[in-house]
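Alright, structures below, take your time with them.
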Structure 1
């Protein structure tokens, strides 16, 4: 995604955003399975107006790239758990079939916008929905959909308290965003991490048809 050093944001598609996030996660040390969760989580958060990419990049110096130590039993214990978006998101996505939040689960989450995106991805193909209160703003999260339940949601900070409970799915689906603007610093960081695995796509190669596949290598 290299480009001339001007101040204009780089406009990319959802597929490109997801692919670069997956490659960056691989460059940071995640295996392919966990990197896919990161890429899908970033995309779903950004499609619904949340700063999923910023959430991911904010965690870059404090990520545990191995398997999460969080278990379904721990996640339903009722105590407040301090963790990060990737650990919590993947642990919940993998264990959702075994978990019922009749008593709200309480968490303090770093990279919180990314957590909502990974949770949304974990609900893919499900008819289930979760009510997630982030700070003071309630959200409904279900298959491919994240919706604030207030007219003026507060901006989600990169570390927030989250309370999770069961709720009824909605049919009130809005049109997700399809194009995304990366500022220069974000684009550089993605390129830096992605280049540890594959040479990242450049602006020239993208326009000439290379696209944003996981094996772009020009």
Structure 2
């Protein structure tokens, strides 16, 4: 037998969900679906992490140290990209070089290589412990050439597109190369002891002379090849 009880009173209860919570959940679902399903983003969100995990599993399976080094370098490069993205450097380069895809890639790789190189070269002075096999001595030519590479790539890519080379390319290349070749070494040497003021002064003089030579070379090239160098 069923028992029936009398209804004494009725109260209406309204449960209201915050709109911001609904919007947040919807946005998360939208961007997750977009990151996983769309080919433009899937290569970064699924492809690269899967490739790194594959290398990691492969290095464990066949025990080859070179694969572990490749994996560690890949993870380090991803962290570098995230750092560039967080500080706005990635967006700046992408906006500035939006029509120069090769130069954009060369710029990112050059910045990564120079950052790692400076870290390894200065590790003993700034208190970072690295394996003996990764300990290197600073060579002024390495960062100078590495940072001129994007400028050369920009000149070549621009010439292939427009059949023109800007005079500013010569000046910028001379400026960057001479700055890292003449001025940075005395500053790097200061980490190992006192700053050599005379070497720094000579570096500034050589830097100014190289920059002026770059300007002269740009003007001479524009006169010799007026249809190409503008």
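Work out which structure the value -10000 belongs to, where helix-only ellipticity at 222 nm (-39500 (n - 2.57) for each DSSP H run of 4 or more, over all residues; to 500) was derived from one of 1, 2. Only structure 1 yields this read-out.
Figure out for me which of the structures 1, 2 the number 29 belongs to, where relative contact order in percent (Cα under 8 Å, 6 or more apart) was derived from the coordinates.
Details: 1: 29; 2: 13.
Going through each structure in turn, the value belongs to 1.
When Kirkwood radius over Cα pairs in Å, for residues 33-72 alone is calculated for each of 1, 2, the greatest value falls to 1. Each of 1, 2 could give semi-axes √(5λ) of the Cα gyration tensor in Å, but the derived value 53, 27, 21 comes from 2. In this comparison of 1, 2, the computed figure 18.2 for mean count of other Cβ atoms within 10 Å over residues 105-112 is attributed to 2.
Name the one structure among 1, 2 that mean count of other Cβ atoms within 10 Å over residues 41-48 of 13.1 was derived from.
On the way: 1: 27.5; 2: 13.1.
This value belongs to structure 2.
A short reminder: the numbers here are calculations on the coordinates, not readings from a lab. For clarity, every value in this text was computed on a predicted model and none was experimentally measured. Cβ atoms are built from the backbone, for glycine too; each structure is taken alone.
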